[in-house]
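Okay, got some structures for you below.
Coordinate-derived values only; no laboratory data. Everything numeric here is computed off the predicted structure, so don't read it as measured data. Cβ atoms are built from the backbone, for glycine too; each structure is taken alone.
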Structure I
Amino acid sequence: MKRRIFIRNAFITGGGLIAAPSFAKGLLEKGIKVTRLTNTNAHHWFGYYDKLQTDPTGRYALCMEVDFCFRTPTADDIIKIGMVDLQDNNSWIDLGTSHSWGWQQGCMLQFIPGSKDEVIWNDRKDGKFISRIVNIHSKKELVLPHPVYTLAPNGKFGVGTNFTRIQYMRPGYGYKGVEDPGLLDLSPDNEGIYTIDLLTGETKTILSYKQIAQVPRPLGDVSDWFHYFNHLLISPDSSRLFFLNRCKKLKIEKGPDILENPDKYYSKYKTRAFTINLDGSDIYALNDAGYFSHFIWKRNDMITAFGRPEDSDKRAFYEFKDKTKSYKIIDPEKMPKNGHNTYVPDTNYEWILNDTYPQGEDRIQELYLYHQPSKRRVDLGRFYEPISFKNQHSSEWRCDLHPRCTPDGKYVIFDSTHEGNQRQMYMVKIEDIIKN
């Protein structure tokens, strides 16, 4: 038996965890059972870690389904939208389809905050990207004129940006299927980040690409670089937006293949981290070091993120205080690697849920909890990702765990490939760990 196949089988048997091999760091928590939620030969996943996957009761878990992997989705590829009934033998319930999706964030499928039965996802209609709000019981539908990237916790509005532009520079995060006449403009002044009312569809641009390009950067001017927005998240009180502005320098004169081969013409991106009010006022450059990765709001005035402070070369998890240059590192020994971090609900921001990218030659992804006050780390599992999910040219179709808590904080649902060359959804119970 090949070593990697052995390792994969050593981690997961019969839906539960057994002893880890000696190379694994730390001890696995005893009694953790991993339950598979999706049980057909198709690929199933939810996508990003900062969205509401389950309804307020925790009964229905949203999911996407497709019958292929290991390539970029085309404009003609359609995914099925549905949900798993966790109280009925994990049965599948159809909700619809989408023509606009990517491997990392799907179609932005999520429950609308505060709603018991309304979900939203992005799609394409009449040559434009749109979003659909669907009642999971009645199937009543409302079509909004633009796609969403994130939703306000008050459930009243969303925020979006240009998904064609994202896909051009970051395949796997945007969508194909809609042409953008201004795609090669370095920083268009007629679009950027917008808010969209979830009842009326009214849309307002709050920040253009041109405006963000003109924000001074003391650590090196980027005003004449190619700009786009990637990763946006609204504060818990729905008053402020955090977002990443990524930019690339045009290295050589534009050629005929620039649309098909952007990496030939543009440098690697630099990342700028900003906050801004939802009316477009009070923009603040929270971090301009050039590197900033996964993040989550901590209350309404703090961003917890894996990044690098402007006055340091150390990449780690930090708490960055909004509208200041103040920051504090978070236990680099227990949380040393970049991951998709969130807070477990109703724990007063004490418990962090996190994962890692595949580690080492054996490509093991770690799933764990971290209790900040006691500095206690609880390892929930280690999961093998086959090398087939690593594209030699990009990481577009990798499968990150992207762990998500249920609203009551009792369970964690995640995507994984540890049982073979398929994406599937799994769940672990954390209620007893959090209580103790």
Structure II
Amino acid sequence: VTAMDKEVGTILKQLEKDGLAENTIVFFYSDHGSGMPRHKRALLDSGMHVPLLIRFPEKWKKYAPSKPGSTSERMVAFVDFAPTVLSLTGTDIPSYMQGTPFLGTKGTDTRKYIFGHRDRVDEVRDLARSVRDRNFLYIRNYMPHLGYNQATAWPDLGEIRHEFYRSADPKKMTSSQWHFAGPTRPIEELYDCRKDPQNLKNLANSSKYKKVLTRVRRELNRHLNETRDLGFLPEYEAWKLFENSSGWDVGKSGKLDLETIRNAASQVGWATEETHLKNLKSPNELVRYWGAIGLNAHKEKIKNETKKALDHALKDTSPSVRIEAANTLILRGESHRALSVLIKDLEHENLIVVTHAARTIELLGNKVGNAKEAMQKCLTRAHKIRPPDLSPVIVLPGDQDMAMFVGFSCQAFLNNLQSKR
């Protein structure tokens, strides 16, 4: 905090030196929660509710919503910053902007809800969405079979993460600790943020809060429809669809049956085996993808018919479908053909596919120890594209960042094999 204050102070002094301090409104905010576990990368308030300070010089104090030193309960989302700046400058706000201005001549409306999203971060695959009003936070986890505390190279450089790994035992942890450290997550989470600011008591199954749950579910679904959320598309297939266009144009075109795709995703964790099997056999590869994930997350023993369908999916034209099918089969003890599919996709020309395959093998761990040679070869390929001594904080274009994520998974897998000898 001291270092941060010093750096901010340097910027403010530079404004004064340049004669701009009295003509500049300063916004100071964090991009997410701290790097502590359960903060950054989490849709909980500890990861999403961040500080926002605004300094108004005397000349522009008329735009301040309250007196200096005071606080405001108004909810603000990052998408609100652009229209707010335009409002302060008296510029027309384009209709395509999602945000709500909170200052200036047009800053009169207040938002009722804040929406959050979680997708892949580096090598770690995930999909979750959230909605927050003044009192309640609702989180919808579409991959509930994956825990909050997934192994990940960059945060794992800190010792505190390893303490969680060592202590991960439901018999020794409180329910709140296990919520973060355990191997799975609830499908739905609902928290009363005024009574429970740390988001420790999940109310999603409480009959007392059924009306609240129904309301926030509805708001989230409305938002997903309104924004044409494309996060439910697997990455490789999404980029294929965006060729010669953009995600924005594809989403607006209505060519994708996003509702059907999202429904398949929504069934993960609580639909029947028959429902997931039907999705796996869909003519739509994006639905088949969620069918395979649904069978992965299915807790009961699956039927031979389902295993045959998964085996057939190993030859799917969609890399994302066959990787998830292979993952599900290996977890069910059917590893021979499935592992060969994963190893083959480690050599795919597209590093998005390679990242998916490498991460899958990493998490399978000792179940696929025979992948060692292939993962070493994949690591060498990744290091040729992006040297391992280059700092992860340096963002590079094209395949270079994806190569880093491939390297994260390959190295972690090889290290874990070595440590368990």
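For structures I, II, which has the highest computed value of FRET efficiency 1/(1 + (r/R0)^6) of positions 51 and 363 (r between Cβ atoms, R0 = 30 Å, to 0.05)? Before the final figure, lay out each step's value.
On the way: I: 0.70; II: 0.30.
Once FRET efficiency 1/(1 + (r/R0)^6) of positions 51 and 363 (r between Cβ atoms, R0 = 30 Å, to 0.05) is tallied for I, II, the winner is I.
From I, II, which structure was relative contact order in percent (Cα under 8 Å, 6 or more apart) = 14 calculated on?
Values: I: 14; II: 9.
The value was obtained from structure I.
Matching task: 20.5 is the computed value of mean projected area of the Cα convex hull in nm². Pick the structure from I, II. Each step should come with its number before you reach the end.
Numbers: I: 20.5; II: 24.0.
For mean projected area of the Cα convex hull in nm², the value 20.5 is produced by structure I.
Of structures I, II, which gives 1.00 when Rg/Rh (Cα atoms, Kirkwood Rh), for residues 67-314 alone is computed from the coordinates?
Numbers: I: 0.97; II: 1.00.
Clearly, the read-out refers to II.
Can you say which of I, II returns -13500 when helix-only ellipticity at 222 nm (-39500 (n - 2.57) for each DSSP H run of 4 or more, over all residues; to 500) is computed?
On the way: I: -1500; II: -13500.
Matching structure: II.
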